[in-house]
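Take a look at these structures.
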Structure I
Amino acid sequence: MGWQDVEDAAYRAWDKEDWPTAAVRFEELVAELPNADKSAVWWFDLALAYKFLGDWPRAYTRGREAAARSARGEQDPAFWNLGIAATIMRDWATARDAWAGYGIAVEPGEGEIVQDFGTACVRLRDEKSSEVVWVRRICPTRARVLTVPVATERRYGEIVLHDGVPNGERIVADVTYPVFDELMLFAPSPLPTFTVTVTAREGKDIDELILLFGDHDLGAQPAGNFRILSARCSESSVESRRPQNEGGSQTLWLGAPPERAAGLLEEWRAAGSAVRSWSDLEPVEGRG
């Protein structure tokens, strides 16, 4: 079988999303012709096939070969995919170089990248469902969850690794935020999830409670802020208003240790000029 036949077989498998077969065929091509005119494309597609397979060590090593054959500073996706794989492998020097090769400025230094890349959304997934949460991006591919997950069995404060191409958007107050798909949980959160019933006279009392938790790097949000969308709607452009909290009795979801949550709830209750109360602080099954 000549190399053109091998290439044809690789792309036939690719079109069928048969990633194991595609990877085998591309491996044959780069082994036989590692520096041919088409080799940069073959190395890239080989690394991408391993990415789709979740084989990150091979996505990393083949991605290095693809990036070595790509132009720097021109947003070549070979550098982006290498940045993802190197991040997963905790090779921070290679990740930093990959982002620079793509054309992204990162702060000088060594080791893990932790800086502010802005607010966005990430679509978390587990075996049962998916959920879009707000995040703070700390590098081009990692983000810290800023809202308490409700539909998925996940936690406030965890670090997720997301793909590079947005799959939907959220519009709030005329500002558009990209929605990225999660690739994997990068670092779990130690913060358990609880629900609590709170009663307040006005919406501003609830606002103060949410801010109080946020000031302590903990999560609090009304259950009523959660919206159910179809998959098609979730992956499109969704316009939302900023939540307007109301007074009365309602359920809040919390991301916090129980003793810390109770302490902050009591601090909030005692500081109120109007009637405030809380009760039924309960762990969420599987996340307490």
Structure II
Amino acid sequence: MKSKKAPYFFIAPAIILLLMFSIFPILIALLISFTDMSLAGLADYSRIEFLGLQNYQNILQDNVFIQSITNTLFYVLFGVPLVILFSLTIAILINMGKTKYFSFMRVVFYSPSITNIVAVAIVWAFLFNPSESIGLINQMLSTVGIQPIGWLTNTDVSKFSLVILAVWRGIGINMLIFSAALQNIPKTMYEAAELDGATKWEQIWHITIPQLKFSTSFVTITTIIGWLQFFEEPFVMTDGGPLNSTMSVALFIYRNGFQNNQFGYAAAGSLLLFVVIIAATMIQLRLQRRGQN
């Protein structure tokens, strides 16, 4: 008789890694969020004071945190649809071509996703430079009579600038996911549609998009999670400025934890962000199940 414990030995490494690097850190962060943990507390645990829900009460009344929530929602509402739209469109266009040129374009669009953010920041800082004589974008706008725009210095424009940069970086990986899903759509469906006189647009609308329903749901969930954790672009390009207009929740947590030495306060913010991510994921999964029924 085969041992019933054998399957547990196979999944044991995954469970151990999950506990060590996911579950335990979350529980530790939860405990820290109820204290005034700092570097001094790490050196001497006797200096740590239990605060209860005070960190949560203070952070929900923090104007900078409230602004970071508003900014993050802005990033999600604008960035997620744009990433999905562009990555899906590019994947479909590349899939329609069978030459080496289209294979090369797949590499071109994917390369920003694996490019170092510091190198990217240097290039985009040049593009977004507010000076008409230095900034390439403002130089191009000046040729049609548009005054220089403070892409990273104007509080009304800076969030849009980071969205443009992040969308450019985020298209590649999602494009590959859609490209892989497109390969699994039976060609006979398109051949039958052509025999019925369907145009390319009708084939995309009635065959391609419905067949990509699962991939679209997966990309939507992962993209929303990524944009809720929006950090690298504001950290490297603006450091949350000007006047906290580009401050994201993740950058707020980093600043309070590693710059202001308020680990308990930062942990409270990270737990709130964790709850929002879980809620957004559950809502998306429920909508997906309703669509399948």
**Complete:** Output 12 (relative contact order in percent (Cα under 8 Å, 6 or more apart), calculated) maps, among I, II, to structure I
**Asked** Where does the value 12.3 come from, among I, II, when Kirkwood radius over Cα pairs in Å, for residues 214-269 alone is the thing being computed?
**Response** II
**Request:** Using FRET efficiency 1/(1 + (r/R0)^6) of positions 38 and 102 (r between Cβ atoms, R0 = 25 Å, to 0.05) as the calculated read-out, with 0.00 as its value, let me know the right label among I, II.
**Result:** II
**Item:** Read-out mean projected area of the Cα convex hull in nm², for residues 78-181 alone, computed value 7.8, structure in I, II
**Value:** II
**Item:** distance in nm of label points 7 Å out along Cα→Cβ at positions 126 and 246 derived as 2.9 - corresponding label from I, II
**Value:** I
**Request:** Work out mean count of other Cβ atoms within 10 Å over residues 166-173 for each of structures I, II, then name the structure with the largest result.
**Result:** II
**Complete:** Value -21500 of helix-only ellipticity at 222 nm (-39500 (n - 2.57) for each DSSP H run of 4 or more, over all residues; to 500) was derived from the coordinates of, among I, II, structure II
**Item:** Per Kirkwood radius over Cα pairs in Å, the highest-valued of structures I, II
**Value:** II
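Throughout, read-outs are computed from the coordinates displayed, never taken from laboratory work. Worth saying up front: this structure is predicted, and the values here are computed from it rather than measured. Cβ atoms are built from the backbone, for glycine too; each structure is taken alone.
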